[in-house]
Structure I
Amino acid sequence: MSTNLPLYQNNRKWMRTMDLLQWQSHSILGVLIRMKGGGANHSGAVMIFNAFKRWRYMTGESLEGGLRANYISRRLKEYKGKVWWHRVLPEFEQYRQGAGEWLADRIGVKYDYKSLFRNAICHVSADARELFCSEAYFLAWRDGGKVPHLQKIKKAPRPNEVVRVMGIHGPGVRLF
């Protein structure tokens, strides 16, 4: 673990699988995505695994290579921008297991480039055949977790809309 990640290190012990990570980069693509409302331009889920007698803190996220799990610390070390962690509210704990299983089962699903670009113009229907970042996170909770109030939402939220649209998260804590 890098010593230059104190905000992450101080908060890691409170993180749980399927908490939300919101990323704000300064890249050209990040700026273009944020043109529709500012805030975050990428969403991922905390995924914690116990492997080889050690806890592994990963982020499940859909990037250009598709849906994959990356070490949070490694992503933060390489990242140029800001990152916030949003806890899932206690009243949604019962849905966390199903959401996490849904997301883990889709590691390797291709990235949804077509919807990413269409999403810049209008909201797109949420569809699990290919996934962009906030679509993957949303569908994990809607289809995997089966959160009742998410069942009626058919359009995938943009990264900067996830917290507001889903309504299952506490306030953001700056990690980086």
Structure II
Amino acid sequence: MSDKFDYLTTESDKNILQNLVKMGEHLKALKLKVIELEAEYKQAVKEHDYYASSVLPMEMFNAGVSEIKLMSGGVMTYERKFYCQPNKNADDRRVQVEWLRANGGEHLIKESAKVDSSQMDKLKATGIPYAEVDDLNTNSLKAFFKDKIGAGTGVAQLQIQDIPESFHFQEVGFVNIEV
């Protein structure tokens, strides 16, 4: 049995193992450096995003400035971004559809009927029980809201606060910088 491990006792084998241990330690140090730099990167991104989406947009908005050319080169631009993520549960969808119909958005409602599969044979007959389904295209909805608040045409017909909360429509200011 000792014959199996005799190859590890030569001076050459010991040097190879010592070299592998050194290389392993170097790899470990590199891995730790990567982990440390990734953490620094994530923190820098977090700070950048906060400053670009909270601090600076508010200052530029309050000053009425949408673009600034920097003395050191580059351009800083205030952008309006809009998000819309409507709730899809039946109660909220009913409120959304009623609100859209009352506010000129009926063209956004995609009506359909959902029939239980056990009723398929009766589909051709009248009086079949069904459930109405009103679908909304989120991108079309967002464009509709942007137009209604005046972000597209410049003529505001309503305020963001007038839009039901279940639509989750919001405007976020963001400052983009070209370096």
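What follows is calculated from the coordinates using simple rules that are stated; it is not laboratory data. Only a predicted model underlies this, so the values are computations on that prediction, with no experimental measurement involved. Cβ atoms are built from the backbone, for glycine too; each structure is taken alone.
Of structures I, II, which gives -13500 when helix-only ellipticity at 222 nm (-39500 (n - 2.57) for each DSSP H run of 4 or more, over all residues; to 500) is computed from the coordinates? Matching structure: II.
Determine which structure produced the value 4.7 for distance in nm of label points 7 Å out along Cα→Cβ at positions 24 and 56, calculated from the coordinates; the candidates are I, II. Label of the originating structure: II.
State the single structure among I, II that was used to calculate FRET efficiency 1/(1 + (r/R0)^6) of positions 48 and 136 (r between Cβ atoms, R0 = 35 Å, to 0.05), giving 0.55.
Values: I: 1.00; II: 0.55.
The read-out comes from structure II.
Ranked by Rg/Rh (Cα atoms, Kirkwood Rh), structures I, II are led by II, which has the greatest value. Upon calculation of distance in nm of label points 7 Å out along Cα→Cβ at positions 80 and 160 from the atomic coordinates, which of the structures I, II produces 1.0? The structure behind it is II.
Once distance in nm of label points 7 Å out along Cα→Cβ at positions 144 and 168 is computed for every structure in I, II, the highest value turns out to be that of II.
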